[in-house]
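Before anything else, here is the set of structures, which you'll find just below.
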Structure 1
Amino acid sequence: MFKRKRGEVVLSLESFEVEVLDQLFDQMIALVEIEPMPVEDPLERLVGLNGPSIKPSDPAMARLFPDAYIDDFEAAADFRRYTEHEMRNSKAMKARISQSLLHDWSGKRAMTDEQAMAWLLSLNDMRLALGTRLDITEDSNDRDEENAPGYELYDWLTYLQGTLVDSLTNR
């Protein structure tokens, strides 16, 4: 869990928790990374306008990258084309920053506020993706036994994120 000690955010985890998080970061990176598409137009290549223009069919991806304009398909497609590639890269980069702190784990790790923010955003992305896969909504209280480990993982990620928010707000 996260705590603030002497002005620093410190993460304390057991080795099995590190292994779980390491695997989750790998999965998150694989989920959001996008293969660069060949761009013929030199201007588009220069400014990076090579993103997709349609909402992902995968519900978890659609949750991570929702349409910016609900009632305007054309504007939503343009916005996605101009921004999704960079948003995916940003999510993957934040997951990599977070994951790098797990290497050579010794039980605890202090981090900068920038690293803590990368963790916060990555934990949020993991919760959104997992919550979508488990069909967790604000109104859902039913948790089927078949997905019990997924719910426990979701709850643990929520707990971790909560301790991080508390450590960031209690300076």
Structure 2
Amino acid sequence: MTGNPYLQPVCPYLMAPNHYLTDHRLRAGLLLFWSLYFTSVFLSNSGDALKAAGLLPDDWLFVSGNYELVRKVVGIYRPPGWLAGLMFAGVIGWQAAGLALFWQAFLLTLRRATEYRVAIHRAFALTIGLWAAFILADEFFLAYEMGGLSATHYNLLIAEVVMFILIRRINHEERKL
């Protein structure tokens, strides 16, 4: 905009075309999706870990079943019994960090805080790393022979990368405002 600086809008979004508002909502919606996804996975895996540790009753239903899957996958090398538990705890910790970063990115995006772009990059970088680690582990432990496990990890990696690229594209277009 040109002309009198006192007549400039306080927030450029007030004068922006409607697609910028739609883009903001799309970005926030994608971040909300990943926030909810990682929260759900974290809670079901935590339930699984607590049930395996005997801290939840055997009839507890909200569990992922992933602990037994990890035991089965790493079992091809006959490791000590504690290794699967340690690996599963690491995954749960990684997921906890991911959900915290996605919630932070979502909330900063809603408020249009200046640091929301950095928060988005951190969240995606951490969780894309999780899928990459799973894919490497699938290779190391020959998990690709377990029908669909590797495909799930590849699909989640691709979904996150595509959504990250979409958000970056939205951010790039928004900077032209």
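Just a few scattered comments:
- Entry that produces -25500 once helix-only ellipticity at 222 nm (-39500 (n - 2.57) for each DSSP H run of 4 or more, over all residues; to 500) is calculated, selected from 1, 2: 2
- Mean count of other Cβ atoms within 10 Å over residues 64-71 - highest-scoring structure of 1, 2: 2
- A value of 2.8 for distance in nm of label points 7 Å out along Cα→Cβ at positions 56 and 112, calculated from one of 1, 2, originates in structure 1.
- Origin of the value -0.46, -0.93, -1.17, -1.29, where log10 I(q)/I(0) by the Debye sum over Cα atoms at q = 0.10, 0.15, 0.18, 0.20 Å⁻¹ was derived from one of 1, 2: 1
- Comparing relative contact order in percent (Cα under 8 Å, 6 or more apart) across structures 1, 2, the highest value is found for 1.
FYI, it's all coordinate maths here, none of it is from the lab. None of these values were measured; they are calculated from a predicted model. Cβ atoms are built from the backbone, for glycine too; each structure is taken alone.
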